[in-house]
Structure 1
Amino acid sequence: MAPQEHGDKSKQMNTKEKIILASLDLFNENGERNVTTNHIAAHLGISPGNLYYHFRNKTDIIYEIFLQYQMLVDHYLQAPTGRQLTVEDQFAYLEAVFDGLWSYRFFHRELEHYLESDPRLRDGYQSFTQRCLESICSILERLEKASILKPQSEDDRRTFALNAWLIVTSWMSYLKTAAGSDAHLIRKETLKQGIYQVVSLELPFVNESVLDKVQRLRQAYRPSI
């Protein structure tokens, strides 16, 4: 669940859930490395001992946040049943995935560091990536059946899925490095400009009957950098 969606629901959470939510907010806003468990406890108005009752250390908190993130993305990548996909659907998928990137943006700022630091996280992220690639392939196949994309071989479909995944997961790093943006100044709208890149990758496979529509919708995400 994205941070902005919580609202008054935080009043109904138990202490463990409140720690996770507060940590996510603080990590996103201040950078995980600038936030200690004492900061989190003080933010919540609880004792450090109360926090340690639920989490041994900050690494455990990060792992729990990752578990929530992967469940969110798994949900986003579920294709609707009982109807064909539309052009709008594929943009909705991308919007949802980039919303997830934004809501858990601290994680993608230092992804390699977290994967190197926690074997549980490394193994979990590898499995998560494979599930996402399979889901993307399934969505691409559904878009082909809806005559939005031209038919592709399974190998081409998997290649496209991987390339799209690489763009999505590396867009934050691009903004931080090649684009020269301060990580803490990156805005949600700027992050979503990665959608333009994913759709651009797809254009050669789009059927002529919907190409104009795809290009028109793509323009909303055209990078300003």
Structure 2
Amino acid sequence: MNIEKEVFQRRKINFSKLINYGFIKEKDTYIYSKKIMNDDFILYITITSKGDIKGKIYDLESNEEYINYRIEDQNGSFVNQVRTEYTAILKDIAEQCFDKNDFILPQTNRIAKAIKEIYQDSPHFMWEKYPGYGVFKNPQNQKWYAAIMNIDKSKLNENMQGETEIIDIKLDPKTITTLLNNKGYYPAYHMNKQHWLTIILDDTISDTQIIELIRKSHEYTE
């Protein structure tokens, strides 16, 4: 179970806050330690300058790493207590030392920022079941011109797997047909495939190209 990934999704490290929280910097790594479970265990959280986050818990009596809290089918009262206490500390670090992002991937957040700068539009998160789905609407008529979603790559190609983010935009059918011959473009996910196109937001397509296509999509709502 990757607890760190779950807690720190849609978060950006604010390195200036780590030292004040109690992290110690050693070369390019920030390290935080704390005793838990009535001081019977100690946890270590490491954050690299590249943003990699790892956590480990050690039994102070045996000096061995304790890993049961990461095993999903381990649900005894003790392991749940360790998992709960560890997760609570991670969430506090997230609140105190990280800034919130609307989305997961760097390119997605750059695109959302660019839309904000160009059109002054922010994403609408309309579904409680899908908190990562953000829709961009023209405020003049509430028409959609872009929708960002986090999905498994297998939804785009059965030979791919792993979570990613996509953007759906509205374009004329001829443009869609042409773009589908290129890497990074897919038939629209959850939208009309004749009028909408999906772009994967993993830097396969440049920000400049995506913004230009969003501009064309926005024209349909004017």
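Assign the value 21.0, calculated as mean count of other Cβ atoms within 10 Å over residues 97-104, to the correct structure from 1, 2.
Details: 1: 21.0; 2: 16.8.
Matching structure: 1.
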Across 1, 2, distance in nm of label points 7 Å out along Cα→Cβ at positions 73 and 113 reaches its greatest value in structure 2
Distance in nm of label points 7 Å out along Cα→Cβ at positions 17 and 209 gets 3.6 when computed on, of labels 1, 2, structure 2
Among 1, 2, structure where helix-only ellipticity at 222 nm (-39500 (n - 2.57) for each DSSP H run of 4 or more, over all residues; to 500) as derived comes to -9500
2
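For the read-out relative contact order in percent (Cα under 8 Å, 6 or more apart), a value of 19 was computed from one structure; give its label from 1, 2.
Only structure 1 yields this read-out.
So if we calculate percent of Cα pairs over 23 Å apart for every structure here (1, 2), which label has the highest result? It would help to have the intermediate numbers written out before the result.
Numbers: 1: 52; 2: 57.
Comparing 1, 2 by percent of Cα pairs over 23 Å apart, the maximum is at 2.
No lab work stands behind these numbers, since they all come straight from the coordinates. Quick caveat: nothing in here was measured; it's all calculated off a predicted structure. Cβ atoms are built from the backbone, for glycine too; each structure is taken alone.
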